[in-house]
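Enquirer: Structures for review follow.
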Structure P
Amino acid sequence: MAKNEESVKNSAFGFGVLNPYEKYFTGKSYLHGLAEGNGAKAHVAQVTFAPGTINHWHSHNLPQILIGTGGEGWVQKEGTEPIKMTEGTVVVIEADTRHWHGAARDSWFSHLSIIVGDEDTNWQEPVDQAFYESLR
């Protein structure tokens, strides 16, 4: 069993289903919408990443808040150093800021994603794999 698998898969926020945006991820990820539709003005979801899975560079037209809920992962805004995320880590991504996030190479990882308003994601190229693998 990979590091943090049991705690991440048994999160209070739920494990979710295979992510329908999988073509923008390097491996398996799972999405559990918590506040979507029904007039909600916020998009809140638990995203779970298998070890070694990260998403591509992307940006949102609105700010995004990431809150680590389990395991170990990374987030990086373009032009800054990567930040290691664990349970309780909070990172605010400003609107229109290129960034990526996902699991550490050897650990499951989950976070809440919160975006308030009519969100649009601009998916871009994959993160440099050699750079990602160098993260410790």
Structure Q
Amino acid sequence: MLATAEVTKMAGSITAQLPILAGISTAAEHQQALALMEQLLEQYDDNLIIIEALSNAITRYEKGSLRFEVFSSRQDDLDPAVATLRVLMEQHNLNTTDFENEIGKKSMVSQVLAGKKKLTREHIANLASRFDVSPVLFF
């Protein structure tokens, strides 16, 4: 078992090599952190611990930055099912007429996208099957 002093020393070494893990204070550091995150994600399993630490640093910066305040409030208001559907539509270059088998007619899809109707569990199961994604993405 590692002694606390050893762990503290290792943590100090890591933050000396990668100071943004200890905190991001400028927009330039934020951009550096995002660029590093993209690189680390290419080998996710090997970099998981650093990815999590960097993600925490990025989140702390974004939550404390006025620059992200409007974005964060909009993000909090988003329905995950609608957001996931919009991403799938964009990624696959689809429109409201392309979901008759999964959701229904164009008008139903439009109402879902406008927040007037909710996706049912059946809709979500159909979409997850079609796009080979986890249904959890919709919740």
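Coordinate-derived values only; no laboratory data. Remember, predicted model here, so these are calculated numbers, not experimental data. Cβ atoms are built from the backbone, for glycine too; each structure is taken alone.
Enquirer: Of the structures labelled P, Q, which one yields 2.8 when distance in nm of label points 7 Å out along Cα→Cβ at positions 32 and 48 is computed from its coordinates?
Expert: Structure of origin is Q.
Enquirer: Tell me which of P, Q gives 0.30 when you compute FRET efficiency 1/(1 + (r/R0)^6) of positions 88 and 128 (r between Cβ atoms, R0 = 25 Å, to 0.05).
Expert: Checking each candidate, the match is P.
Enquirer: A value of -20500 was computed for helix-only ellipticity at 222 nm (-39500 (n - 2.57) for each DSSP H run of 4 or more, over all residues; to 500); which of P, Q is the source structure?
Expert: Only one of P, Q returns -20500 for helix-only ellipticity at 222 nm (-39500 (n - 2.57) for each DSSP H run of 4 or more, over all residues; to 500), namely Q.
Enquirer: Follow-up. Computing distance in nm of label points 7 Å out along Cα→Cβ at positions 56 and 104 gives 2.8 for which of P, Q?
Expert: P
Enquirer: Quick check: -0.34, -1.10 is what I get for log10 I(q)/I(0) by the Debye sum over Cα atoms at q = 0.11, 0.19 Å⁻¹, calculated from one of P, Q. Which structure matches?
Expert: P
Enquirer: With relative contact order in percent (Cα under 8 Å, 6 or more apart) derived from the coordinates and found to be 30, which of P, Q does the value describe?
Expert: Computing relative contact order in percent (Cα under 8 Å, 6 or more apart) on every structure in P, Q gives 30 only for P.
Enquirer: OK, next. With FRET efficiency 1/(1 + (r/R0)^6) of positions 40 and 112 (r between Cβ atoms, R0 = 35 Å, to 0.05) computed per structure, which member of P, Q shows the largest figure?
Expert: P
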